[in-house]
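Undergrad: For reference, the structures are reproduced in the following blocks.
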Structure I
């Protein structure tokens with residue numbers, strides 16, 4: 001269960017008033033936005049790490065890809 005799912009289950013499903021519902025909705029949307037940004041950042045950091053750690057492997061894979069792609073095209 002993610003933090004946003006926890007918020008949804010514990011705040012949005014049991015609001016106390018219309019005012020609370022509006023506030024809770026804003027909090028939920030912000031939490032979701034933060035979670036998505038965090039996930040996006042993890043992907044970016046992983047790609048940066050992978051590129052730095054495995055440059056030779058990536059270059060070799062790209063060369064194989066290029067050979068196969070262009071050989072199929074010709």
Structure II
């Protein structure tokens with residue numbers, strides 16, 4: 001997995017029928033939105049994606065990024 005920059009600007013978006021014509025739900029650094037997305041009820045997480053300059057991230061991809069950021073770095 002590509003090591004993503006934690007402070008990269010990103011937006012949380014609702015997708016599909018849940019969007020109801022709305023745009024972004026929130027704007028913040030990627031790390032903040034990843035934590036926010038994982039705070040949503042697991043049954044509803046698929047209603048959201050995080051969009052950034054490097055692409056879209058699902059809840060499972062955000063969770064993987066959080067694990068990567070918390071893993072010790074090898075010298």
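Just so you know, all these numbers are worked out from the coordinates, no wet-lab data involved. On a predicted model such as this, the values are computed, not experimentally measured, just so you know. Cβ atoms are built from the backbone, for glycine too; each structure is taken alone.
Undergrad: helix-only ellipticity at 222 nm (-39500 (n - 2.57) for each DSSP H run of 4 or more, over all residues; to 500) computed as -9000: which structure among I, II? Let's see the in-between values first.
TA: Numbers: I: -28000; II: -9000.
Considering all the candidates, the number was obtained from II.
Undergrad: Which structure, out of I, II, was distance in nm of label points 7 Å out along Cα→Cβ at positions 28 and 52 derived from, given a value of 1.4?
TA: Label of the source structure: II.
Undergrad: Assuming 47, 14, 9 is semi-axes √(5λ) of the Cα gyration tensor in Å as calculated from a single structure, say which of I, II it is.
TA: I
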